[in-house]
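Peer 1: In the part that follows, the structures are each spelled out as structure tokens.
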Structure P
Amino acid sequence: MLYQLVEWQRSLMTPMTAAMGDLGRTFVHSASPWSMLPGAQRVAAGCELLYRLGKEYEKPEFGIKSVTAHGREVPVLELTALKTPFCNLLRFKRYADDVDTIRALKDDPVVLVCAPLSGHHATLLRDTVRTLLPEHKVYITDWIDARMVPLDQGDFGLDAYVNTIQQFIRHIGAENLHVISVCQPTVPVLAAISLMASRGETTPASMTMMGGPIDARKSPTAVNTLATTRPYSWFEHSVIYTVPARYPGAGRRVYPGFLQHSGFVAMNPDRHFKAHWDYFLDLVRGDKDDAAQHVAFYDEYNAVLDIDASFYLDTIRSVFQQFDLPNGSWFVDGENVRPQDIKTTALLTIEGELDDISGSGQTEAAQALCSNIPAARKQHYIAEGAGHFGVFSGRRWREKVYPVVRAFIRQLGPPASKSAVARR
């Protein structure tokens with residue numbers, strides 16, 4: 001019933017929100033007599049703030065149209081390489097019109113970025129993709145809002161997530177592939193590659209795991225504490241709701257995006273209040289650059305998606321309550337997940353020094369679990385001064401973390417050969 005109430009509230013608020021946006025523009029438009037009134041800028045700023053607090057936020061675009069690669073500016077086209085009901089595999093295809101640049105682009109390593117399925121869209125990793133693109137061929141998992149997936153497509157649980165990652169790896173080609181998983185997907189990605197190794201399949205050249213809960217028992221954060229202090233039944237009955245009739249996924253049980261967003265804000269309410277107050281002041285002062293930065297951040301931060309209930313509840317139980325992966329008790333479709341079976345895939349684990357979501361040691365735990373990867377092909381890196389988001393976005397990602405990832409891919413993972421990438 002809560003989901004329906006939220007939808008009714010949105011419907012009621014939409015005209016008022018739109019009116020605030022129009023009114024705010026009226027008080028700043030150069031042709032409007034209202035803009036000449038004393039305090040017009042302050043009124044406009046207040047209206048704009050109310051508009052942004054009340055509006056719905058759609059999925060943002062990656063918006064990466066070109067990059068500078070091998071000394072040339074090359075156009076980038078976003079393509080769907082493979083479609084599945086709950087996730088699309090996107091490819092950022094780079095183009096060139098001279099032979100030398102084409103050859104250089106073909107010899108760049110192939111990277112699969114596994115984006116989190118934890119509330120935000122894959123576009124949260126825009127900076128990750130943009131930084132990788134000049135020197136890599138980049139694919140990314142683009143998770144679909146569960147409320148948009150019809151019921152006849154079935155449920156999507158943690159096992160299905162693992163199978164989807166394997167499907168994408170096989171589609172791209174594992175031999176010369178470098179997999180980068182950010183936050184939540186570190187667990188299913190490690191499971192996917194472990195199972196491939198156990199079956200004797202070719203596994204990716206390298207896997208980079210960044211800020212994820214491989215072993216959530218280590219340095220527990222507020223996220224871990226919530227999961228361990230509440231019984232499984234509490235999550236099942238308190239945060240799972242049914243998608244209303246207006247969506248294609250009507251009747252699907254989900255963890256709604258609006259609840260996830262409330263949880264994100266509740267973790268740092270003072271920080272968000274200050275950010276919005278500063279935005280109001282920037283508008284009053286006419287500081288367009290700082291105001292634009294606020295808009296860009298919250299356009300992304302406020303855009304959330306619903307998660308299928310099966311996946312969410314599986315993750316709560318397996319990752320945060322039973323610790324199945326580090327305990328060796330995780331079975332996917334009846335197969336035991338054995339990271340010790342991985343022998344040829346190089347491993348890089350990365351943690352942020354100030355990460356308040358995945359605590360210190362949680363990601364590094366993969367190093368001990370992957371006991372049969374030679375020590376020379378394993379590396380751990382701590383990004384000093386970086387919080388959770390700083391590991392994959394922003395200045396610290398670009399200046400500190402990315403150089404480590406780039407060097408690791410080139411030193412410990414075999415480069416993509418021309419024959420292997422000719423078909424891509």
Structure Q
Amino acid sequence: MSSLAFSVLFVVFFVLTLGLRFWLANRQIRHVLRHRGSVPLEFAHKIPLETHQKAADYTVAKTRFGIAALLWGGLTLVGFTLLGGLQALSTALLHAAGPGMLYQIGLIAAFAIISGLLDLPFDWYRQFVLEQRFGFNKMSVKLWLTDMVKGALVGAVIGLPLLWVVLKLMESTGSLWWFWTWLVWSGFQLLMMVLYPSVIAPMFNKFTPLSDESLKSRIEGLMARVGFASKGLFVMDGSRRSAHGNAYFSGFGAAKRIVFFDTLIERLAPHEIEAVLAHELGHFKLRHIVKRIVVMFALSLAFLALLGYLKEQAWFYTGLGVMPLLAGPNDAMALLLFMLVLPIFTFVFGPLNAITSRKHEFEADAFAAKHSDANHLVSALVKMYEDNASTLTPDPLHSAFYDSHPPASVRIAHLNAAAV
């Protein structure tokens with residue numbers, strides 16, 4: 001393929017992807033506003049009109065903000081690639097460090113810093129304007145800045161050594177470097193599943209053992225019924241950052257732990273918390289987590305193999321506005337370019353992931369209905385939709401493309417059928 005042909009292909013996919021995302025976003029806005037005036041019939045006696053309208057307004061505001069962020073992301077992508085941003089950055093670092101490992105690590109680190117700074121105004125607006133307007137933001141500016149600094153430091157401490165290992169593998173293990181890199185990456189992902197709950201997450205949130213003995217006894221009874229062993233039950237201080245609530249389990253193998261947001265504990269009754277946890281345990285018992293890990297590993301292997309081919313093609317670089325080095329390695333640049341353009345070429349496959357995820361959600365709901373009370377899960381979901389200002393009337397096509405969970409009306413209809 002010639003560099004011009006690849007440039008044209010990239011531009012075509014870029015325009016199609018951007019156009020599709022804009023179209024879906026506008027469908028979502030129009031559909032939600034069209035149904036803003038009345039609560040869907042199946043929720044009419046459960047959710048007040050004022051709450052429904054707040055959810056509609058929050059959804060529209062988030063979608064409009066997403067359109068602005070999408071436009072900015074598209075402009076920065078073109079700026080880094082076709083308009084020569086990465087080429088200019090590469091030239092400056094080559095003059096400063098020469099074509100060695102320092103240049104390669106510096107290239108990716110500099111790109112990460114610049115990208116973070118470019119996105120900073122959007123992160124600020126999301127937290128302190130959008131979330132604040134609808135009453136969800138609980139973060140102070142100090143905590144926001146502290147989280148940002150901590151995240152950068154943790155990312156550097158973990159990411160830079162991993163990056164060095166990957167670049168060394170790309171440099172020294174021949175044409176099958178992508179396979180050895182995949183082994184290292186897969187091992188790293190599994191290690192993070194073990195370390196994140198007990199080492200990384202406590203750097204950002206406080207986790208305290210669940211102290212409500214009645215609720216603890218109820219949950220332990222559920223775990224005994226479904227055969228789930230956990231490292232512990234914890235409450236996370238999510239209210240320090242947001243009014244949104246949730247529950248999840250994290251970890252892998254013996255490191256599994258169940259975590260409840262404190263906002264969820266305060267809002268739901270014990271029988272509702274049990275039903276929500278039954279749903280989460282359903283994901284584990286039905287091996288959804290393992291299936292997702294297997295798919296993730298398979299996709300990462302396929303993409304690394306593709307990168308192994310593209311890395312050796314001059315048109316891959318020149319077609320994206322970069323002149324490959326003749327007297328030095330292009331490994332870091334190949335990684336950056338691949339990371340930047342892959343979402344453009346794979347966006348149309350997004351619904352496949354959403355379909356699988358929604359199937360798993362239905363299965364986990366059915367599991368919860370079997371091991372707890374489906375009516376309790378329905379009442380918990382209604383409260384969570386209300387508290388999180390989740391729209392009850394998403395556009396069907398937008399939902400099919402993006403949503404990992406089924407629409408509220410469909411999901412609750414399935415649970416009501418199971419409760420009969």
Structure R
Amino acid sequence: MIRDEREELPFPVTGAELLLGGKCFDEPSEDIIFISPSVRRERECVKRLFLRGAVACSDMELFFSEKPENVFAVTGSDGKSTTSALIGRIFSTSGKEAYVCGNFGLPLSPLSEKRGAYFVTELSSFMLRYAKPRSRRALITNITPNHLNWHKDFEEYKESKKNVLKNGQERVFSFDCQNSRELINEFGAYALFSVSTPFRELKKEIKAEVYCTLENGVLLKNGEPVIEREKIPLVGIHNVKNALAAICMTDGFCSVADLRCALSSFTGLEHRCKTVYEKDGVRYYDSSIDSSPERTRATLAAFDRPVTVILGGKDKGLDYAPLAEALPCCAVAVILCGENAERLAEFISEKRIPCPVFFADNYIEAVTVARSIGCDTVLSPASTSFDRFSNFEERGREFLKSILEVYK
């Protein structure tokens with residue numbers, strides 16, 4: 001049986017009874033109801049289902065009920081998918097059977113029978129709101145305001161992220177993130193990573209087994225060189241942080257040679273500041289994953305030249321303040337395309353950000369404007385995709401499709 005609040009599903013279903021719209025919360029005949037992570041269980045209509053005898057479960061809870069070993073849990077506001085993929089690549093390079101799964105990658109529960117494997121589990125704040133999963137090692141990449149249209153407030157969001165640490169045997173933290181650093185006294189640190197504080201200072205500041213740092217263009221582990229930054233294909237200081245986090249998470253399970261091989265061959269994930277088109281020396285970058293102003297700030301910081309920035313989507317209830325820092329540094333122009341275009345325009349005007357602003361009804365119009373400007377262009381929406389698309393992947397594909405249409 002499938003229960004969904006939508007009146008119609010966007011995909012065909014056969015062999016299952018459907019309870020849609022108002023019937024979604026009809027009295028259950030099921031013993032167990034698997035709940036999507038996006039559904040808040042505190043809702044009265046949801047609670048009534050379980051008062052009638054059904055048991056709540058999820059893909060994640062089913063997986064962890066089997067008490068899997070070698071779980072390397074990853075969460076954070078930014079970078080968790082790239083970091084998870086890097087960890088998986090390092091494990092695979094070292095000859096281990098590794099699966100990247102959870103919020104990114106494979107579904108969790110079908111992997112329960114994979115005994116002896118390594119599970120790199122990306123866990124969202126939605127998933128962690130209702131669970132405290134056990135892990136061999138747990139990482140918080142960073143904590144910045146996010147998903148405040150779902151969480152009650154930032155405090156609840158932070159508490160959800162903390163749940164990844166409560167049953168983690170060893171914990172890994174970013175020293176560069178204040179909200180993450182504040183958790184070290186409470187949980188203790190197995191490993192720390194930083195791009196701004198050198199190894200010797202970090203070691204004096206906080207006790208840990210492992211310190212991963214960036215110094216003089218080299219990524220170090222406990223003061224010893226691992227790989228030169230220029231040999232990592234990923235662009236941007238945020239990706240250096242992701243690489244350092246992955247080194248921390250795989251410490252003791254692979255060699256330095258494995259690290260170098262994995263980090264130097266990983267070119268990144270789709271829709272994360274990837275070059276998708278180049279014509280006459282002008283490049284187009286798809287960073288559709290950027291669903292918050294903080295992610296857009298990090299993406300734009302990777303550019304050392306002027307770019308046209310395409311912003312806009314569905315508002316997430318977040319402060320746009322990071323854009324006031326990021327846009328003046330590199331935006332030659334801003335193109336607004338999405339449900340929150342007017343709000344973004346008001347913000348840019350209020351902050352007196354010195355770049356021209358254009359409006360577009362769709363990405364074909366946006367790319368047409370960008371082509372007339374003639375600079376490299378990046379889609380970095382700072383907003384979710386749910387005003388027009390089912391996910392950020394679909395949004396990124398539509399962006400590329402529009403580029404090809406304009407340049408045909």
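Peer 1: Can you say which of P, Q, R returns 19 when relative contact order in percent (Cα under 8 Å, 6 or more apart) is computed?
Peer 2: Source structure: P.
Peer 1: From which structure (P, Q, R) was helix-only ellipticity at 222 nm (-39500 (n - 2.57) for each DSSP H run of 4 or more, over all residues; to 500) calculated, if the value obtained is -9500?
Peer 2: Structure of origin is R.
Peer 1: Given a value of 2.7 for distance in nm of label points 7 Å out along Cα→Cβ at positions 13 and 269, point me to the structure among P, Q, R it was derived from.
Peer 2: R
Quick note: the coordinates plus some simple rules give every number you see, no bench work behind them. In this text the structure is predicted, and so the values were computed from the model without any measurement. Cβ atoms are built from the backbone, for glycine too; each structure is taken alone.
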